[in-house]
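Visitor: Input: structures, listed below.
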Structure 1
Amino acid sequence: MSGIGRVLVIVYAVMALAATGRSFVQIVERFDEAPLAYALSALAALVYILATLALVFAGSARWYVVAWVAIVFELVGVLVIGTLSLVLPALFAHPTVWSGFGYGYLFIPLVLPFLGLWWLITHRPGVRLERAAEVAA
């Protein structure tokens, strides 16, 4: 993996670290104040960790599928939680990673899954091998 793919993995890894740190502190210090919001932050952290690993190993067919599932789940999560946090703000009085479509993270959670899906579409494992064979011939 090189170029934009490497940058994508680095951004996913940074989001995984940020979401993990945030959710850990929220859960340890104030879980009783907003269990739903803080559990969703922890879920987002797990999704970012899984997506990071899946993108790193997306050269294999199984990891490629895992990457698709994780990134689509991430996209649905940020869209649903982002919308609910605006429509029902009382439900998310305490912010999550995906609240306000990732407002607290400069909207990176909103943009990142689209970039991840674009990467997966343009870098299917079988297609890369076919292109390499065409270039070699």
Structure 2
Amino acid sequence: MKKFDFTINGNRYAVDIKDIEDNIAQVEVNGTIYEVEIHREVKQSKTPRLMRPAVKHSYGEEAFKKKEGVSPVVKSPLPGVVLRINFKEGDEVNRGDSLLVMEAMKMENNIYSELKGRVKSIKVQPGQSVLQGDILMEIE
């Protein structure tokens, strides 16, 4: 990287800075390599760091076990456009039935029922744009 010649108390030193990472530098002094700590403020990276909680994955049989406290409100999992609604208000639905179809990211996505019940209300219409978390329908 950089080479310096120092004279300290009459002794001459040839210093070659090899690498600097955070506040640790690898230097070669008269042929001997040392790792030294630099006493200075470490510059913060301008690259932003993603700060979100870790995603919990459930694999195998745990993914298919009955969920406790399933909400009767069906929300949009991602932004998109409602293409088809497969049920109307008052219809009976079973767990796993495709309630509606959305187009998101140029793909058709089925929204499935997480519980058995009756469609209480439908909050969207075909062709309507929705955002993530918008209420699509309610099941009682």
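Visitor: Computing relative contact order in percent (Cα under 8 Å, 6 or more apart) gives 22 for which of 1, 2?
Guide: 1
Visitor: Consider the structures 1, 2: one of them gives 1.17 for Cα Rg over 2.2 N^0.38 Å as calculated from the coordinates. Say which.
Guide: It was calculated from structure 1.
Visitor: Check the numbers for distance in nm of label points 7 Å out along Cα→Cβ at positions 17 and 121 across 1, 2 and tell me which is largest. Please list the in-between numbers first.
Guide: Numbers: 1: 3.1; 2: 6.7.
Structure 2 comes out on top.
Visitor: Hey, helix-only ellipticity at 222 nm (-39500 (n - 2.57) for each DSSP H run of 4 or more, over all residues; to 500) derived from one of 1, 2 reads -26000; which structure?
Guide: Value -26000 for helix-only ellipticity at 222 nm (-39500 (n - 2.57) for each DSSP H run of 4 or more, over all residues; to 500) corresponds to 1 out of 1, 2.
Readers should treat all values here as calculations from the given coordinates under stated rules, not as data from a laboratory. Remember, predicted model here, so these are calculated numbers, not experimental data. Cβ atoms are built from the backbone, for glycine too; each structure is taken alone.
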